[in-house]
Structure I
Amino acid sequence: MPEVAFTGIAPVVPVRDLDAALDRYRRLGFAVRAFAGPHRYGFVERDAVSVHLSEWAEHDPLRTGTVLYLYVSDADAVYADWTASGVEGRFTEPADTFYRLREFSYVDADGTAHRVGSPLAA
């Protein structure tokens, strides 16, 4: 049997308002596009990271939220960019973790928690 390579992953995140979510990710520095069909679906990408957005009328941020962990080269720089973007949501400040990452979190208006981390120097 030939070896099969897994070449990527794109989590599908529920959102209440696709247009608002696409705008939020655009402001966070992602390239965004809506699906060109009848379904309310979108795509956001930044470098090697790809996330799909699915508009779902039954989405309740308190019950159906998502957690994404984004590995980046500089968590402090991303934190500075994202907090300056003016997006709605809650941020925690970057901090060093016992598991050797510099990390912060951002929870958006749809309840999606974005944990963002970069490796600490050895």
Structure II
Amino acid sequence: MSTEEGIEKDPFTGKVIGCAIEVHRVLGPGLLESTYQQCLAHELQLNSIAFKLEHPMPVAYKGIHLDCGYRIDLLVEDRLILELKSVQEISGIHKAQVLTYMKLSGVPTGLLINFNVSRLADGVSRFKL
């Protein structure tokens, strides 16, 4: 498992990050996470990128699947998890959330995007299992 700060060079994640940058460019920091989520969903749609909004994340425990109410903010093309935040500072629990969602879903790549920054590139963390 690894984490990388800043913008990733992978073309697919780069395109998704570009959509997030466009949302941030238009709206700026300081709004609710739900606003950025809806606007990013619209931006992904405008760029013909398939996604699932608020995708259910069941917990597998000893052979059963439990719907505990967890939701992935955006699951992009079934291969990238986006966890969005609008907070003063990203903490360890935010990173742990992304890594746990990746582990439970089997999706190997995740982005944690904090929109409450002046330059969005400074608010992007990439995770790879």
For which of I, II does percent of Cα pairs over 23 Å apart, calculated from the coordinates, equal 34?
-> I
For helix-only ellipticity at 222 nm (-39500 (n - 2.57) for each DSSP H run of 4 or more, over all residues; to 500), the calculated result is -5000, so let me know which of I, II that is.
-> I
From the coordinates of one of I, II, distance in nm of label points 7 Å out along Cα→Cβ at positions 51 and 67 came out at 2.4; that one is structure II
Thinking of I, II, which structure, once relative contact order in percent (Cα under 8 Å, 6 or more apart) is computed, gives back 23?
-> I
A value of 1.8 was derived for distance in nm of label points 7 Å out along Cα→Cβ at positions 59 and 99; which structure in I, II was it taken from?
-> II
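Only the coordinates and a few stated rules stand behind these numbers; no lab work does. This structure is a prediction, so every number in the text was calculated from the model and none was measured. Cβ atoms are built from the backbone, for glycine too; each structure is taken alone.
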